[in-house]
Structure 1
Amino acid sequence: MKKLVIMMYHRIVQRKIEFKKSPFNLTEKEFEEQIDYLEKNFSIIDYSEFKEIINEKNFNFKKTPLLLTFDDGTKDHMKFAAPILRKKKISGIFFIPGRPVLEKKVLHAHAIHEILINTKDKSAIVKKIDDYYLQNGLIDELKIFKKNNFCSDQFNDASTRYIKNMLQIFLPINEREKIIYYFFQKNVTSDELEYVEEFYLNEDDLKFMHLNNMVLFPHSINHYHLTTLSRKELEIDIVNSLNFIRKFNKNLSDWIACYPYGTFNKKVKEICKKYNAISGFTTKNETIELGSDFDVMELPRINNDQINNI
């Protein structure tokens, strides 16, 4: 049975120390070595070829087709990934969140990561989260959250998992903003604007990427878990994120939805399709069997650290 591989990349940096503990990122050298390997063993395809495969019009590849995707719109995508792809005449798909470009604000995911790696004693963060529930008389809710989330998993100790889940999903958005901003200013940097300018792609970078045949698609505005949004909030987010991307790709008609954190549900898929998404990408770590009955709105991707398991 023929298959399709969609590769997922996040950070690409010069030295390992720049992203410390994250397992999902590569150095520039490692990335180029991976691209060399993929070129030899797969047919690296572009967006138009992906559409042909999904529409079952074209399976005529000598090797397994493979699509390159990059999440979160970080500056290193232009500094390190795009030059390597341009040199090899390869096109990648880059999913860009709007908030860092439009509002000059750090995404919660990156802010939380920075806070955690720059905080030795995480009990103060846990207390700040708990105080919201205690001060609002939500003791039963807090007990449930603690029982379900204050426990370790494969990647996190108990307090880290609790902090991530509460600040990404369960706390009301306004409270999340307050707590994240407080600890980001206190433990990471007091100059959020400088951080954003150094860490994320800006409008000029995105124009440059588009002119150099890199495909730009939205990755929501705020990079929230889309399943936590109401239907109205979700629709506003999708419309605004598409309008944002059209600043750089004026001919955008169809597109690929890339769900932040890989989370989606029926409502998310329906609204993405309503606005002409031809497919939806998750973070599920699998390849796609082309002859099987798969949902185009739930396509898995292979993370870059799993390249040897394809």
Structure 2
Amino acid sequence: MNDFLKSRRLYMLFILPLIVAAITFLSTLLSAHAIRSIQAKGIIDITFVNRLDGFWSSLVCFAIVAGIIYIIFGINEKFKLLHQTTTLPSSIYVLLTSGIIVNMGFGCLLVSVFLIAMAMERLQTAIIDTKNNNSMFDFGVLITLTVAIYPKLVILTAWTLCMPFFSGRSTLKDIVALLTGLITPILFLLFYYFWTDRLPMLPVIFTQNLLSGEYFHRFTAIDTVCLGVILLLLLISLFHLSLRYSTLTVKHRRGIFAVVSLLVFLSVTPFVIPGNSNDFMYVLAFPLSFLYAMYFLNNRLKIMGNLMFALLLAFCFLTCII
């Protein structure tokens, strides 16, 4: 299993979409019961897609998940976060989200994850190419669109404002480009709501959907086990990363720090914003897929690596049956 994880073969690029298609289109047969999520109606309202029938909903879910896994592969291939060409982080993303796809299918949050993946690509570009401010502008635009579609991710705005000071892009031009990107979609949205005579409703819509739902749900025994597996794998991955961190180049450190900091801000979100529960693994799995892949690829203890991967597979099985 350890040799398979470290394989540089790219056949999984063609197999993964087939796996995602099987999961999404057979979700009604695989799921014993459906778990409902809180469909937040953002300032940009895309909740109409939740009224699609089973076939079209599965088709949209497949297209977005397939897009995310290819972006994950593209980020690693372009910026070499894992120091080798591999489909492992994309495969891990599919594994981590398989249970959510089976039980919940498509949701507004999934669209936001797609935008976050695109924003991460632009941020990594900004870290590498320090002379071009277009990527900083694009990064700001994509984060604003993410929050506009799914208000419960508003904490990503704070993450975005912090990143220039940790990514080597903290000059005045960089910050102005980022702020311009953050503000530009807001101006268009203000104009649209003004044009449709709904401008007074804008803060009401945002606030109501931001605060909808409960902070925490009761954890079942299986939920507790799944959470324990995720945390155990994360702690081991972070510890392993800390041992290698001093040997990395400056730009590589900044690129990895962007992924780790994203995970930190996302992990805080359920504690400060109510209603983030069942389908939140869609977004958490994005940074986790890189961190887990770093561990599996660089771990030199075969027995330990195989055991951890077996735990990951056990987590995926449990999330499919709960």
Item to check | Structure from which 0.95 was derived, FRET efficiency 1/(1 + (r/R0)^6) of positions 64 and 136 (r between Cβ atoms, R0 = 41 Å, to 0.05), options 1, 2 | outcome: 2
Item to check | Origin of the value 27, where relative contact order in percent (Cα under 8 Å, 6 or more apart) was derived from one of 1, 2 | outcome: 2
Checklist entry - Out of 1, 2, which structure matches -23500 when helix-only ellipticity at 222 nm (-39500 (n - 2.57) for each DSSP H run of 4 or more, over all residues; to 500) is calculated? => result 2
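Every number here is computed from the coordinates shown, using simple stated rules; none is lab data. Quick caveat: nothing in here was measured; it's all calculated off a predicted structure. Cβ atoms are built from the backbone, for glycine too; each structure is taken alone.
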